[in-house]
Structure I
Amino acid sequence: MAPRTAASKKNYRDEDNADEEKEDCMDELMNEMKKLSKEFGSMKKDMKKDMKDFEKTLEFNSGKLDDLMDKMSQMQRTMNEMKDKQEKMETENRELKKRVKDLETSNEDLEQYSRIRNLQLDGLPKANEEDLEEMVKEMGKKVGMIIKNEDIDAIHRIPTRSTTNVEPVIVQFTTRKMRDTLLKKTKETRINTTDIKISGPQKPIFINEHLAPKRKQLLMQAKVKKNDKNYKFLWTKGGKIFVRKSESSRVIPIRTLDDLELIQ
């Protein structure tokens, strides 16, 4: 074997140094990998813990959400039940109002029927000593009727709040036929104070059906509406109220305040 030269010795030293550097790099790399592996293991452990915590939180929140949904469903059911009850109460209330209204109308009809033989005389002057029956008999004579005392069941004046108008007279006949005949004839032939032998200035006497208080109030309101809407006719017959815009238009019965809306 030939002896090593200086150049070959240098090459050997360089190779040894390179091998040492490689070993050092490998050691350093291994150390880094071990460090990274350790850190990764720690991170993995932390991630597992975080994942478990998240799952627990999600499970807890899911339970809370389920509870919330259950409560909302219960609230919705309660609201639906309350709505159904309210609608039922509103329906019952409407039915009760209608029944009350029907009863009031029926009661008013009965009250009006009790006046079916009555007439109300307005504008009849009052005297200290007056014979109301005799005045009614004179009215009959004026229109060609014979009215006897026995045809009159009752006659009297009724109080009024007015300080200017004389108290009206209510006369009740023994039959409705007598009442209706006198009413019809006095519409055809107007009566005044001179016709029944009352001294003083001549004044008209108004003879109409004796209306119940509510019916009379309804008549007054119908009169206002009639004038506002330029209706031509307003009258009562058998205690009932009717309006008509013209001779060719239809007759409108007015039984309640709601019927006033029919006057257009």
Structure II
Amino acid sequence: MKIGYQGVPGAYSEVATIKFFGEKGYEAVGYDNFRSLIKDLSNNSLDYAVLPIENSTTGIIYRTMDLIRHNNIFAIGEVFVPIHHQLIGFPDATFEDIKDVYSHPEALSQCNYFFEYNEQLNPVSWKDTSESVDYIKRNNLKTSAALASKRAAEIYEMKILRENVQDIYYNTTRFLIFKNSVDIPENANKTTMYFQVKHSPGALLSALQCFADEKLNLINLNSRPLGNENIFQYGFFVEVDASLNSENMQRTIETIKPHVTVTNIIGSYPKGELPFK
């Protein structure tokens, strides 16, 4: 079994993979970007893909959501990972030595207060949290550090200079587990879908009313620009407190059709367990 994730060993996506699938019985494959990862899942080069969907501090992860809304992949699981960013440098480094801090843009944005309080530090965007640790080590950047997981510090034998520098201690990222075919677990109790409404007065209201008529609880609603020539037009992601196989969800799929131009079921899966209660 092959499972893909974005990043390198020590990345939070790898942590999510281990949390959901365990540590043995599969081959984990790291990817440079989400597009290549989704492409390989779609063409059967992978059995599963682990993708970050939403962060409790910064909201939905647009890079992922914009890719999955039109791809024929299906979410079958959900897992939550606490995101505790560590400032990681060389074993002989001190905090006072550091000038540049490398990390993924999402990670940097989750540590705004840290950079405000330490104005001497220059945040540098990099493609992955864990890979930023590897990068500064390989290039011997003694006055640089990286924001990444404790696991990344252990893997690359580097030193944690400051612990838990994220803005919010309870910072958590939600990941969905995808496969390339529809496969609804028997214990599914949550559904994610995407739709675009007709460009007419009341269209969005009418679409959402379909869920209310079936007494379905909407957990989440997010809009995203359609892009290209459709400037300032939007599609919508909704998350529903029900399995796609439930009768009221099936009726909603039918009743919403007159009000939308595009629908795509992103997945239906058991709710993951929150790390903080």
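Observations
- Among I, II, which structure scores highest (criterion: distance in nm of label points 7 Å out along Cα→Cβ at positions 33 and 225): I
- Which of I, II yields 1.00 [FRET efficiency 1/(1 + (r/R0)^6) of positions 169 and 201 (r between Cβ atoms, R0 = 41 Å, to 0.05), calculated]: I
- For distance in nm of label points 7 Å out along Cα→Cβ at positions 137 and 209 computed as 2.9, the structure of I, II it came from: I
- Structure from which 12.5, 35 was derived, Rg and Dmax of the Cα atoms in Å, for residues 177-216 alone, options I, II: I
- Structures I, II were compared on mean count of other Cβ atoms within 10 Å over residues 57-64, and the highest value belongs to II.
- Computed 2.99 for Cα Rg over 2.2 N^0.38 Å - originating structure among I, II: I
- Top of I, II by relative contact order in percent (Cα under 8 Å, 6 or more apart), largest first: II
- Computed 21.1 for mean count of other Cβ atoms within 10 Å over residues 73-80 - originating structure among I, II: II
- For -7000 (helix-only ellipticity at 222 nm (-39500 (n - 2.57) for each DSSP H run of 4 or more, over all residues; to 500), calculated) the corresponding structure among I, II: II
Values quoted throughout were computed directly from the atomic coordinates according to the rules given, and no laboratory measurement underlies them. These numbers come from a predicted model, not from an experiment. Cβ atoms are built from the backbone, for glycine too; each structure is taken alone.
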